[in-house]
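Colleague: Some structures are shown below for you to check.
Taken together, the values in this text are just the output of simple stated rules run on the coordinates, not laboratory data. Bear in mind the structure is a predicted one, so any value in this text is a computation, not a measurement. Cβ atoms are built from the backbone, for glycine too; each structure is taken alone.
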Structure I
Amino acid sequence: MDERLLIEAAQSDPARFGELYEENFSRVYAFVSRRVHNRQEAQDLTSQVFERALANIRRFEWRGTPFAAWLYRMASNAIADHYHAKARELPLHDPEVTDDELQQVERRATLARYVERLPAEQRRVLLLRFFEGRSIREIAQQIGRSEGAVKQLQWRALQKLRADMNHG
């Protein structure tokens, strides 16, 4: 479902927030855990981010930026608050979200949307190849196609992504 529609659904019915939570939990947790190296604290802060997001979902304004960027800003604030509360400990990394990080998040979110639009077989090949790191041979065996067919599916998928991203 389109992210904007998920947001609008959650704004009118907070019970629908779960879908946004499911879509974004792992990326927010990864963002927090890279900055807070204690697992329990990272889990607590991630929970706080989603509690704040749910409490403030009606105030969220869609501007075409991925919802995750809003969550990252909340996470950055939660991390900063966390470090201020533990003033005697210095953070290992700057908890602020940089513009470069936000741009990377936006690029990844845009790429994910375009990958989702690919035909199922092309999408599966790309996910196996680039996200799971499988070889062409492994993918061919897994999906029951020849290595040449897998290479062709990969090539077509990459061409389509390139075209979509250049015109999107």
Structure II
Amino acid sequence: MPSDDLPYRRNVGAVLFNAAGQVLVARRIDRAGKSEGSFWQLPQGGIDDDEDPRAAIFRELAEEIGTSNAEIIAEHPDWLTYDLPEHLIRTKTVFGGRFRGQRQRWFALRFLGQDQDIRLDADPHPEFDAWRWTALAELPALAVAFKRPIYEVLARDFASFATPSKEPTP
């Protein structure tokens, strides 16, 4: 059954930079029984009905990493889309089988907190079991194949933020 009759799910994503110019990536908890590679991703999540994407990004950060102590430093000018692989599109485990992929608004943010503020267990249904800071240029290699083109765009378009901040860390 063709998937082009299904809509894209509206979504926001965070490229969260620390003071050293590295970005936060987190390892998906649903990787059990699978090999180590390609289960790291940036925080992201759905936009609620009538929710502003800027509000959604802070809500998603709080839900996924336990803190929204950040400031937006850039917004990607385009909505970026990806399609799920055909074998995942109509499964109930991925978006309830209602979407062909996601249409995403991406933000570059500067993390204003401390590492200990990041709590993957803050939400009763955690999505991640580990996190780390990494170089922005490494993002595409860490991503699952169907998200890799978006991560390549983000690594290119947000490269100017991947430098140490000039402001002292709180």
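Colleague: Which one of I, II has Cα extents along the principal axes in Å, for residues 6-101 alone, as calculated from the coordinates, equal to 40, 36, 22?
Modeller: So the calculation was done on II.
Colleague: Given a value of 1.1 for distance in nm of label points 7 Å out along Cα→Cβ at positions 14 and 158, calculated from one of I, II, which structure does it belong to?
Modeller: Computing distance in nm of label points 7 Å out along Cα→Cβ at positions 14 and 158 on every structure in I, II gives 1.1 only for II.
Colleague: For the read-out helix-only ellipticity at 222 nm (-39500 (n - 2.57) for each DSSP H run of 4 or more, over all residues; to 500), a value of -5000 was computed from one structure; give its label from I, II.
Modeller: Considering all the candidates, the number was obtained from II.
Colleague: Comparing Rg/Rh (Cα atoms, Kirkwood Rh) across structures I, II, which is largest?
Modeller: Going through I, II one by one, Rg/Rh (Cα atoms, Kirkwood Rh) is largest in I.
Colleague: Ranked on relative contact order in percent (Cα under 8 Å, 6 or more apart), which label among I, II comes first with the largest value?
Modeller: Largest calculated value belongs to II.
Colleague: I have 19.1 for mean count of other Cβ atoms within 10 Å over residues 54-61, calculated from one of the structures I, II. Which structure is it?
Modeller: The structure behind it is II.
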